[in-house]
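**Q** Structures given as structure tokens follow.
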Structure I
Amino acid sequence: MTGEGFGALAGIVQDIARRSCDGKVLITLEGGYNPEGLRNGVRAVLQTLLGRPVPAPKNAPSAGIDGVIERIVSIHKKYWKSLK
């Protein structure tokens with residue numbers, strides 16, 4: 001996962017939070033196995049949360065990811081009203 005990817009995910013989380021919980025987001029930091037990757041990911045997430053532009057991810061999502069996401073949503077939507 002790239003820093004840009006983490007920034008993109010933070011943007012998705014922020015959009016969901018705006019629609020479902022008045023924009024409240026809690027971010028926790030775990031790991032730190034690769035200091036450069038950690039730095040890039042944290043920077044991108046903070047840039048996103050501050051409303052600053054983050055470069056778009058360079059690589060497209062893996063083929064078949066839409067099916068995985070649909071399966072996850074189908075399992076969790078009975079517990080999360082915002083996933084309808």
Structure II
Amino acid sequence: MPNPPRPPAHLAAAHSGDRLEVVRVDGDDTLSHRLGDLGFFPGVEVLVEHSSLFGSPKSYRLHGYRLALRKDEAVRVQVKPITP
């Protein structure tokens with residue numbers, strides 16, 4: 001019996017090396033609009049590169065560039081794992 005699909009998780013919970021797909025950005029404020037402007041929109045693939053010593057900020061690669069987000073920013077981006 002196949003596993004049921006998991007609900008989206010937020011980007012801040014991801015680990016180094018994870019390949020994820022953006023499901024949505026939560027909110028309708030300046031930060032959520034800025035995340036969309038930076039390229040976080042549904043269907044985009046994100047690679048989690050590494051995190052700082054204490055876990056925030058983390059570095060992500062998307063659209064061919066690297067971006068660092070603090071945990072309070074990354075928690076707004078809902079993602080799902082990309083299955084090979």
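Here, each number is a calculation from the coordinates, and none is a lab measurement. These figures come from a predicted structure and were not determined experimentally. Cβ atoms are built from the backbone, for glycine too; each structure is taken alone.
**Q** Comparing I, II, where is distance in nm of label points 7 Å out along Cα→Cβ at positions 51 and 75 highest?
**A** Across I, II, distance in nm of label points 7 Å out along Cα→Cβ at positions 51 and 75 peaks for I.
**Q** As an exercise: helix-only ellipticity at 222 nm (-39500 (n - 2.57) for each DSSP H run of 4 or more, over all residues; to 500), calculated from one structure in I, II, equals -3000. Which structure is it?
**A** Working: I: -17500; II: -3000.
The read-out comes from structure II.
**Q** Ranked on distance in nm of label points 7 Å out along Cα→Cβ at positions 35 and 67, which label among I, II comes first with the largest value? Provide the component values of the computation, followed by the final result.
**A** On the way: I: 4.2; II: 1.0.
Once distance in nm of label points 7 Å out along Cα→Cβ at positions 35 and 67 is tallied for I, II, the winner is I.
**Q** Suppose P(r) over Cα pairs in 5 Å bins from 0, in percent works out to 3, 13, 18, 21, 20, 18, 6, 1; of I, II, which structure was it derived from? Numbers along the way, then the final one.
**A** Details: I: 3, 13, 18, 21, 20, 18, 6, 1; II: 3, 15, 28, 27, 16, 7, 3, 1, 0.
Source structure: I.
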